[in-house]
Structure I
Amino acid sequence: MITSSPDTFLHAFARLPASTPSTARAAFLVTPTGFAPAAESARDNAYMQLSAAVDASRAHAQHRELAAALREDLPVIVFPGDAATPEAVFPNNVFATRPGTLIVGRMHHAVRRAEAGREDIRNFFSGVLGYRLIDLSAREDLVAELTGVLVIDHARGVGFCGMSERCDEAGARAMHEAFGLALTFCFDLAPGEYHTNVLLTCLAGRGAILATDGFLDPAVPEAIGTAYAGRVITLDPEQKSGYAGNAITLSADRVWMSEAALASLTAVQRGDLEDWGFAIGAVALDEIEKAGGSLRCCVAEIF
């Protein structure tokens, strides 16, 4: 089912059991080779810092620390970056998986589309893992930036899909089918927002981190909060800008975010996460955050 009605979403969500694995079995990253905020992407990504100088050595060091930290929870593969694709450090917009399947997205900006053709990543999944391919990248009739625009509750097979220039109706339908979702809740993002995963983190199917001002209709975040029985960390605009919503659970008992995101949380919010069974892992990523994404954007999950 695909719906844009909060009431219909809540009714359907309540009937879905949390019966499948909620977190990935591995992940992959792409090194920040040639890393730089792209001016084309900045047209609809207000989080980017185009005027800030980028320290390439520091970006690489932070990225190495990220890979090492995440290996505490699951295996992490690191593919080399390419100077011709300056934002490839955010592979989750382009590549995603469901069990046995690699999904390649259709990017809105031309500067990102070149990433979709990487044969090494495609061959790893097809030749090494034996995954089949669902390739949306060549379809000119849709835009679908995968787990940038689509936040997934994998335990229930529920997708939360934010509509903007980065995802249209055809893209939402294509992703619903590609990921094999039971339910997709579509909604408009507020003006100035570009990706759902900056506004919403699904906490292994047991709760959510939510920036309510990033949704055009206030009934949408209210419905998401109701769905998770009030287990929601509600972010203010400053915390959202600090990427506290761009987090990820890679195991059932820890949520990962950047150091800046963690620093923005209150003691009460941290305590709530701990009470719900989540330790908090954090890595310094301020150099990479200059390009308008944070920790979750760097992680492509392997299911």
Structure II
Amino acid sequence: MMRFLALLSLLIPLVACAAPTPHSGIESRVLLRSTQAWDGSPYTRYPDGQPELTLLKIRIPAHTTLDWHRHPIPNAAYLLSGELLVETPGGAQQTRLKAGDAVAEMVDGIHRGKTGSQPAELMVFYAGSESMPLSLAATTDEEFQEPGTEALQALLDSIEQRLELAEAVALNKWDTGQPVHAASRERQVLANARSLAAQHGLSEQRVDDFFADQIEANKLLQYSALTRWLAEGGAPSIPRMDLATQLRPRLDALQGELLENLAALDVARPAHCPRMTSRLIEQRKLGPQRNLALIRASAQLCNPQP
């Protein structure tokens, strides 16, 4: 018994040394703990891959409305100063933050922030994985109602109709052994288009640039098809369209429609034309080759008319 008491007397100082000793003046306050975002949507999982933590300090000027966006990863924000309104499209849900507030951000939900008469400064912590974007641009139904979007959509429709003929042209060239690049035919197409420019209120340079892009985009698809058929050992056995009596008359008819829609776009184009063009193309969910061709064909749509 005496031996046990002696051992206990030796252990008591060691245990006392091991116990944490609170430091005077230190305070700890939980700013945010949540299993769901501010709109009520639950957090289901963290992204896979090598974890990557990011902490940003962001300053937003007064009277600023951020673009619509979404976050693919969980994140939380703490407002250091100012005020910030966070809303979903149409104002269906919103939360107003003031200095000292913390908010659990939405994952994949489309939203944006707005400042008032004072700038806002905030810290945002992201729990992501290596090389994963912190946020992504998003499109709302409201944006598709922006003035000029209908004209842009119609022009993209016409461009896509022209691109749909590329494989039929490639089949004709496969059968006849003609090259994709036909300089004399291209010059003829451009000259004919320029001759119609004034009728549509367009400059010859605007029309020349636009149709040069259409030709190059069409050739991209032709080269792609021919390369694929060479690798496969032959072109598909499907009905052919005659180049002289079917394909070229259809291309010529589309020329007038393209000019008309191009003129309509130049009269009323979306305020953020390049961004809207990209989003409308993305919305079409085309295959890789067709998507690339449509991007090439629309390269100069938003350029001001010379």
Structure III
Amino acid sequence: MHYEGTIIRPPSEANSILLQITVGCSRNSCTFCGTYAGERFRIKSDEIVMEDIAFAAAYCRRQRRVFLCDGDALIIPQARLMRILEAIRTELPWVTRVGAYANAKSLKRKRIDELRELQRLGLGIVYMGLETGDDETLRRIHKGADAAEMTAMGLKAREAGFKLSLTVLLGIAGPQRSQIHARETGRVLTAIDPDYVGALSLMLIPGTPLHADWSRGDFILISPTQMLAELRTMLAETHLSQGLFHANHASNYLPIKARLPKDKAATLKLIDRALTGEISLKPEFMRAL
């Protein structure tokens, strides 16, 4: 496989064939993210992508899923993306699902009929970084869309037939807007009603604008207990028809996994026990991105 730069994928794609069709991220300006620092976004050539699909056909016959790397594969022009999905279907007929990252920008650029065509060709799930439903925080972290746009694009992805996984960031709003961030994020999650929600806890990465803000004292990282309180409010304000809300990423202080709505009350009680000290939180040295 021809891998370049940093390759990332969602935790749920750990056993997938990682097919890199772009390098970097088409936006690459979020203040908290250093994954593609200094990396110029580009689409890889069809020749290289097809060579990698041929490699997967020969050596990855036990893997049933494909994940299209990197940060925003959905931004690729429709005709090229369709050719890639068609090649996966032809050359890797045992693959049951293809996944990719998406953002508000790439979802907005494609018509609903184009998204449905991608879904028909095997793109079964898209992962979208919501981070927060609070407009002020979205503006501060340079996300490039407000809560209304995030909601509209999340609903567009669902209308196209994709499974939708949204990521939110605990601690991203700082102490003053912590509970506002939690409530507004719950509101947006409820409006979109995704299949999956993954809550990560903010870890400051050296070299990012947000880390620089923290170094100057312009951003305050909330405590583990405050993050847990934020998680509690966010979960309480999130009403999904049948989605999975989990905070079991390596960055989290208290792993939770709740099928909503049936597990909600029990999970809130679990968080309450942790807030009162009855359950210990993960020590700092065990956290990771």
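For Cα Rg over 2.2 N^0.38 Å, find whichever of I, II, III sits highest and give me its label.
Values: I: 0.90; II: 1.59; III: 1.01.
Largest calculated value belongs to II.
As an exercise: relative contact order in percent (Cα under 8 Å, 6 or more apart), calculated from one structure in I, II, III, equals 18. Which structure is it? Don't skip to the end; give the middle numbers.
Working: I: 25; II: 18; III: 14.
The value was obtained from structure II.
Quick one: helix-only ellipticity at 222 nm (-39500 (n - 2.57) for each DSSP H run of 4 or more, over all residues; to 500) came out at -13500 when computed from one of I, II, III, so which one is it? Could you put the intermediate results ahead of the total?
Values: I: -6500; II: -13500; III: -11500.
The read-out comes from structure II.
A value of 2.0 was computed for distance in nm of label points 7 Å out along Cα→Cβ at positions 118 and 174; which of I, II, III is the source structure? Walk me through the numbers before you get to the answer.
Values: I: 2.0; II: 6.8; III: 3.5.
Derived from the structure labelled I.
Of structures I, II, III, which gives 3.1 when distance in nm of label points 7 Å out along Cα→Cβ at positions 182 and 246 is computed from the coordinates? Provide the component values of the computation, followed by the final result.
Numbers: I: 3.1; II: 1.5; III: 2.3.
Checking each candidate, the match is I.
Values in this text are rule-based calculations from the coordinates and carry no lab data. Since the model is a prediction, treat every value here as computed from it, not as a measurement. Cβ atoms are built from the backbone, for glycine too; each structure is taken alone.
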